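Following are the structures in question.
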Structure I
Amino acid sequence: MAISKTLHTEAQIWDFLREVTDPEIPVLNIVEMGIARKIDVDEKGKVLVKITPTYSGCPAMNAIEKLVKEKLAERNVEDFVVKLDFAETWTTDWMTDEAKIKLKNYGIAPPDETGDSEDDFLKSLSTTKVVPCPFCDSFETELVSQFGSTACKAQYFCKNCEQPFEHFKCI
């Protein structure tokens, strides 16, 4: 007697991916970060998961791909492919509002909206960004380093509460 495999729905796969956290920011999952971009489940139950790197060369993507594969296997998804998708460039605008709140509560200043015009981009290059402190909400902060613990974060210092903190850069 043939054993039939369990077919999973797209909604179930999304739920499984919400259990996969970013290895660099463990309070966020890859769905709310916008890394998990697309899921296709064909009529035979084969699952295709597309994930988009946060930036070219992000060292966490190999770990994220491995974690997705482990999660799907753990949830008895038998036939799947995880594909790095470079068709679109990831942006912090893909992060959910909930993810940005979680970042702040974790002590990382969340990114603002990027703005999508060339004028917005040029303006961002010519001005010093004022980043509110995630601990006390003070705007009396200063940039210490363009790079924090990862290339996607910058290091700041709050003059009000005297706490160092990271800011997730707008990409």
Structure II
Amino acid sequence: MTRTHWLTPEESRAWINLIDCSTLLGDFLDQQLRRDAGMAHADYSLLARLSSASDRTLGMSALAEQLKFTRSRLTRAVIRLEESGFVRRLDDPADRRGQLVELTDEGMALLTGAAPGHVAAVRRAVFDALAPDQVEQLATITAAVIASLNRAGEDDAYPASLPWHRR
């Protein structure tokens, strides 16, 4: 039986702050986008990922992995955005079983209109509160945690068990 390696008081404080920060930031950004652009933060993130892709198009699997969405959550979001004319689904010529999602001109216009307010909210909530050296520390810390999570698969089935990693 292995002994539990409990968090130190400082680690516990950092952990609780991270969880609270994640929850509050997600809520803050979602409220701002719903109020100012009539869209959820998750939809904004989906459109933004497509806008950064070559030809504003990504495969459903790649998009699910980038967004950390389950396949069913992504499918529902894409259907909703497609019905609104913001994205279009296409058959993937390289994979007969796959589909591509393309950002339409209407979707790009929605994203372009929402971006200034969203960036202002991100700046207000995060970057205005940090000194320049803290921005670098934040980037370094989050990259280290992401790398740790990506390495977890070397020791267990964590990445393979994530819904967006399933093929």
Seminar exercise, completed: When I, II are compared on distance in nm of label points 7 Å out along Cα→Cβ at positions 49 and 137, the highest value belongs to I
For this session: For mean count of other Cβ atoms within 10 Å over residues 9-16, find whichever of I, II sits highest and give me its label.
Result: I
Exercise. When distance in nm of label points 7 Å out along Cα→Cβ at positions 41 and 97 is calculated, the result is 2.9; to which of the structures I, II does this value belong?
Worked result: I
Problem set entry | Which of I, II yields 0.30 [FRET efficiency 1/(1 + (r/R0)^6) of positions 25 and 57 (r between Cβ atoms, R0 = 25 Å, to 0.05), calculated] | II
For this session: Kindly point out which one of I, II the value -21000 was derived from, the read-out being helix-only ellipticity at 222 nm (-39500 (n - 2.57) for each DSSP H run of 4 or more, over all residues; to 500).
Result: II
For this session: Compute mean count of other Cβ atoms within 10 Å over residues 17-24 for each of I, II and report the one that scores greatest.
Result: I
Seminar exercise, completed: Output 37, 17, 12 (semi-axes √(5λ) of the Cα gyration tensor in Å, calculated) maps, among I, II, to structure I
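Given a value of 17 for relative contact order in percent (Cα under 8 Å, 6 or more apart), point me to the structure among I, II it was derived from. Don't jump to the answer; show the numbers that get you there.
Numbers: I: 17; II: 22.
Checking each candidate, the match is I.
Laboratory data are not the source of any read-out in this text; all were calculated from the coordinates shown. Remember, predicted model here, so these are calculated numbers, not experimental data. Cβ atoms are built from the backbone, for glycine too; each structure is taken alone.
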